[in-house]
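Down below are the structures I want you to see.
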Structure I
Amino acid sequence: MKRTRVVAAGVATSLTLALALSACAPADDESAGQDGGTPEAGDITLWLAGADTNDDLRKYLVDTFEKENPGSTLTIEEQDWTDLVTKLTTALPDAANTPDVVEIGNTQAPTFTYAGAFREISPELYEELGGDKLLQSFVEAGSIDDTKYALPYYYGSRFMFYRKDIWKKAGLDVPQTLEEFGDSVKKLRSKKQSGFAMGGQDWRNGISWVFANGGELAVKDGDQWKSTLSDPKTVAGLEQWQDVFEGSSNLPATAKDVAYWDFLNDGTDGEAPDAATIMAPGWARWSIGDLVKGDDGKEVPDGMADDSKFDIFALPGVDGGVAPVFAGGSNLAVSAKSQHPELAENLLKVVYSDEYQTKLAQAGLGPANSDFDKLMTVDADGNPNKFGEVTVQTAQASKLTPAAPGWAAVEGALVYEELFQKIAEGDDVKMLAAQYDEKLTPMLNGQAG
């Protein structure tokens with residue numbers, strides 16, 4: 001299960017300065033081979049965030065790396081998402097204790113990249129690892145201009161999980177436009193049931209309405225970032241989201257990281273569910289529905305097992321098609337202070353190999369290389385896999401938050417949670433947009449807000 005990524009306030013606000021002072025240049029290359037030869041053997045460490053990389057994937061990484069680099073070892077250490085930024089802030093500048101390769105959330109990547117915490121990925125290595133076939137929005141999150149520092153590891157996507165039986169009983173079909181979606185979930189609302197359950201502070205889902213209307217949270221103007229909440233397209237998206245929240249959700253304006261997936265399941269003694277529709281990352285599938293027996297013999301919920309009761313669809317765009325949604329996922333980078341940078345780069349070659357990209361797709365994690373997306377869209381027998389199809393479809397249309405140097409500070413200060421709560425409470429969107437543009441612009445550029 002994907003854990004919520006939390007950036008500690010206070011840590012994030014001082015992160016750029018702390019890393020810029022101490023991690024702006026790589027350590028002396030003690031392991032590089034002469035004249036492009038084999039690097040000297042050594043021991044390297046990979047930090048993985050959370051448990052998404054399963055045991056089979058981890059074993060493959062260790063075994064393959066050590067086979068391809070005789071005499072060297074790979075140690076994988078799992079870090080919790082909740083204090084990952086804090087640990088990286090301490091470890092990355094310390095050449096004696098830095099992990100050699102790190103997994104980091106895609107929204108956290110820009111701050112570390114701008115701070116000089118990561119080793120540059122040469123154009124030659126970038127092409128060898130997949131080049132333009134790699135998920136470009138994630139590449140951009142780990143780049144400064146045309147120089148790459150952090151590359152996509154895997155992606156997750158978010159879409160609509162819904163009670164197909166409830167929608168059908170109400171005579172409603174899968175909506176084809178964003179306006180139809182809003183109209184439908186309003187009709188499904190009752191005193192006990194949200195037509196669409198969303199917390200007022202849930203900006204990560206809510207910004208899909210901004211993107212769908214052609215708006216942006218911020219843009220780069222020269223060498224500075226500028227918050228663009230007051231742009232008419234952004235305002236239109238926020239106002240549309242406000243209307244949907246007020247008309248369809250029973251959750252309070254103060255709610256944010258709630259377990260939406262629980263709302264789709266029937267209550268005790270056959271009670272009706274608390275929601276007819278939710279928006280969640282793909283892994284919510286495994287918290288929805290009745291228990292089924294998995295490949296390992298254990299019983300787990302599977303929200304795709306009973307397609308008469310549960311189903312999914314991509315959030316539709318304003319004029320149809322698929323709305324851009326906020327993409328989840330991770331990036332990988334080599335520490336600028338790694339004592340074994342060539343071995344670290346050799347590990348990246350294992351990660352971006354055809355074999356490992358295949359394994360990622362088969363494990364239900366969106367592969368970094370788009371050539372392997374097709375593996376997500378069919379099951380083991382070659383039959384169409386709707387879950388994989390929608391995951392790929394929504395990921396291809398997805399967007400990321402601005403790759404601004406101060407983005408981690410913005411997240412850490414919970415600015416968008418505060419903004420969206422006020423919008424959910426019914427405050428004037430244009431007034432709030434102007435107010436928060438003034439607050440956010442300096443923060444995006446690493447200055448105090």
Structure II
Amino acid sequence: MSFLAKEHIVARPGYSRWLVPPAALCVHLCIGEVYAFSVFNLPLTEAIGITHQAAADWRLTTLSWIFSLSICMLGVTAWTCGQWVEQVGPRKAMFVAACCFGGGLAVSAFGVWTHQIWLLYLGYGVLGGIGEGIGYISPISTLITWFPDHTGMATGMAIMGFGGGAMIGAPLSVGLMHYFASATSLGVGKTFVVMGLIYFCFMSIGAIIVRIPPEGWLPAGYRPPKQSSKLVTNEQVRVQDAVKTPQFYLLWLVLFLSVTAGVGVLSQASAMAQETFPGAITAVSAAGFVGLLSLFNMGGRFFWASLSDYIGRKNTYVMLFVLSVVLYISVPSIRATGNVTLFVIVYCMIISMCGGGFATAPAYIKDVFGSMHAGAIHGRMLTAVSAAGVLGPVLMSYIRRYQIDAGVPEARAYTVTMYIMATLLAIGLLANLLVHAVDTKHYYRAK
């Protein structure tokens with residue numbers, strides 16, 4: 001397995017750096033399937049009853065923890081494996097991610113067939129989350145090194161795949177479940193197996209393509225800026241020193257709050273759309289809604305991250321937070337009008353900005369802490385995504401359950417949650433405004 005070693009993937013003369021974003025996309029489009037998990041929620045609640053929810057079937061609140069656990073493990077793995085990924089290089093990391101993510105789907109299939117929820121927690125949640133964490137950070141440092149002149153665009157180009165995974169995963173999942181469905185099964189188990197094999201193959205292709213630049217390489221004609229701005233530094237901060245700065249925790253809070261709202265919506269998107277407009281939105285059209293959200297999630301990651309190269313990371317987050325607050329507050333009124341089209345448009349805009357917050361983070365980190373340990377720092381920062389992956393879905397599912405139990409119609413069960421999400425985003429705006437340059441005492445000085 002020596003071909004996986006870091007020293008064997010140094011690019012030779014003539015290698016195009018534009019091959020690295022597609023390699024990253026091969027991984028991120030696959031692990032981004034986690035955002036399509038909501039299409040499995042309702043079928044899994046009828047895994048035994050088939051046409052209805054039987055007494056022994058899982059409840060939606062029980063299943064919501066699968067998604068939360070998966071996102072949680074993404075952040076924990078990114079924190080613990082960030083420096084390891086930089087040491088072994090992107091190829092080995094991508095291959096390990098492929099094994100974990102594909103294997104996790106296979107374990108989940110056994111959980112469905114035996115109706116053991118702990119196997120779904122272990123497979124999709126733990127193993128899948130580990131694969132997501134390693135796969136997510138594996139190309140980031142490499143992209144930053146290859147594209148010092150367009151950091152936001154490059155990382156956004158790759159990370160948009162993570163947001164776009166559901167665009168492929170949602171219709172693929174629904175199509176496979178329909179193909180494998182029978183009188184005794186809804187086809188979820190076999191769907192997990194096939195998707196695990198497909199994703200393993202594509203993630204392995206990305207691992208084969210990726211390369212790292214030679215030591216000291218710079219793009220032709222590029223000259224690093226001589227002066228640091230008030231926020232963007234040419235200095236370097238080591239990962240162990242970055243976590244001692246207030247900037248790390250402010251950026252952590254910015255990422256956590258910007259992601260919480262979007263992840264909460266994505267975790268329940270299919271069920272939420274069907275319950276908000278019963279009859280008007282079917283299971284099939286809800287899957288299309290999830291796919292459309294994925295498309296905007298993906299496009300938003302590229303658009304907002306690229307825009308940040310021109311207007312700055314801090315200003316980009318100001319725009320993201322302000323617009324998101326306005327849109328979340330408007331959702332209950334839009335629902336009351338019964339306008340499905342406007343409902344879809346607003347949520348597409350919301351998710352595009354959630355994706356933009358995701359994709360702009362690596363460039364923001366590089367600006368504040370330098371590029372030396374940007375990948376490892378980003379890995380630790382992704383614990384914010386873990387926390388958001390728990391809080392967002394829990395808020396969506398449990399407040400919904402509380403509202404319904406209190407007699408609120410399903411169509412209005414998400415109203416309170418929208419106002420809570422808007423409040424969290426307002427707090428995130430404040431945290432972003434407080435970000436400033438790192439104190440010089442934290443800069444790395446070679447001995």
Structure III
Amino acid sequence: MALLALFEDHHWRNLAPLTLTRATFDVKVGARSYLEECLHVAAGGGNDDDDDKKKPSLLLLTRRHLQKITEERHGGIAVNPSSIDAAGTVFVNGLVHPAAFDLRRLESVGHTFAITSGDRLLAARLGKKDAEYLAGCVAAGRQVSLKKLDVEKSTELKGGAEGGIISNLWDIIGVLENSLAVQCAAQEDGDGGGGGSGVNATVIGAGVTAEGAEIEEGTVLDARRGPIYIGPGASIAPSRIVGPAYIGPETQVKQFSIIESSFIGRNCRVAGEVEHSIISDYSNKAHAGFVGHSYVGEWVNLGAMTTTSDLKMTYGNIKMTQPAGNRKVDTGQNKVGSFFADMCKTSIGTLVYSGRRLGPSSHLHGLVAQDVPAFTIYGAGVGARNAELEIESAIETQKKVMPRRGQSMSKAYEQMMRDVFAMTAQDRRKAGVKRAKFAL
């Protein structure tokens with residue numbers, strides 16, 4: 001069996017700011033990242049919380065500043081090894097769903113090859129020199145020049161997000177509902193009728209799995225449009241959940257919440273309305289407010305009444321600024337919310353326009369009508385001057401937050417924060433963010 005090497009490509013820039021703190025193959029597309037999809041396929045399906053899943057023969061290639069934190073997130077899988085057995089390795093882009101290829105067939109191909117799409121390498125078997133070149137480009141975050149690859153056969157693959165190839169942030173939103181439908185259906189344990197301890201919900205339709213969750217009387221689980229999975233240890237106060245939807249283990253859904261076509265990660269606190277969105281592990285949206293067609297990273301805290309816009313008054317397509325070239329791009333979708341990177345925080349009553357990119361450890365106040373760089377205290381929306389968030393303050397805050405979910409900050413996580421702070425200094429300068437004491 002060939003070794004499978006998942007690698008990042010230059011489209012990590014398009015997925016910024018989410019990809020400043022995690023590799024592209026660690027970005028959730030529905031309830032799972034594409035790395036988790038690979039592990040899931042290799043395990044033959046089943047519950048994601050099973051501890052005895054067999055990991056496939058994998059190695060990971062990521063940008064240099066993410067090597068240590070990626071090793072920590074995926075213990076037992078080699079990350080950026082010093083040498084690679086090119087002859088025995090198939091390289092696959094970490095933004096391509098494993099179902100887009102017949103991986104077993106690729107493993108059986110003996111000659112060198114490259115499957116491409118435009119200027120992107122999607123999959124390949126490479127010689128030693130080309131494998132080293134690819135690894136070097138990935139570590140530096142550079143684009144791979146396809147012209148430099150010396151392979152025996154090259155194939156151009158057509159297709160976009162609907163074919164499992166992610167290129168931009170809004171692709172995640174575009175495929176979210178279909179991804180959740182497939183992923184939640186795969187979680188079904190045969191119970192299928194909303195069974196499990198403490199379940200008193202009204203179930204509409206079939207396809208509800210909630211073993212080990214506490215669901216209070218008055219909750220409505222509507223699975224007519226897609227299955228619903230509720231993880232062990234989750235607690236659901238009287239609310240309405242419309243499938244396809246995934247509620248992670250140990251997550252608390254507070255009373256009178258409405259969750260529709262969304263993924264909520266592990267150990268989150270959720271209230272208000274969440275529609276067609278991803279809320280990652282350990283994040284809080286514990287009060288009223290609306291989050292729609294959006295992506296919320298890990299360790300995010302959304303203050304009371306924080307609300308995202310996801311639709312223009314003209315009902316036209318949402319445009320977003322692309323980091324590469326700083327140009328506006330039509331998403332092709334008329335519903336796109338905003339993208340909150342890890343550790344982002346909003347104050348009470350924060351309102352966020354559609355299509356915003358909100359950087360790691362940014363603090364948001366008032367009306368947010370523009371993208372916000374990492375480590376920025378954004379006060380323009382309330383008449384205050386934007387200021388740089390000191391790195392020591394950001395680290396101290398994160399060290400206080402993590403124990404609240406039974407976690408602690410590792411040296412790798414702290415170093416990743418320091419690296420991202422240094423890497424994004426130019427972004428703050430371009431945005432006019434100064435080193436200053438923030439004051440309302």
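Since every read-out is calculated from the coordinates, none of them should be taken as a lab result. As the structure is a computational prediction, the values presented were derived from the model and not from experiment. Cβ atoms are built from the backbone, for glycine too; each structure is taken alone.
Annotations for the structure displayed:
- Structure (I, II, III) behind the derived value 1.04 of Rg/Rh (Cα atoms, Kirkwood Rh), for residues 164-243 alone: III
- Value 22.9, calculated as mean count of other Cβ atoms within 10 Å over residues 148-155, assigned to which of I, II, III: II
- Source structure (of I, II, III) for helix-only ellipticity at 222 nm (-39500 (n - 2.57) for each DSSP H run of 4 or more, over all residues; to 500), computed value -5500: III
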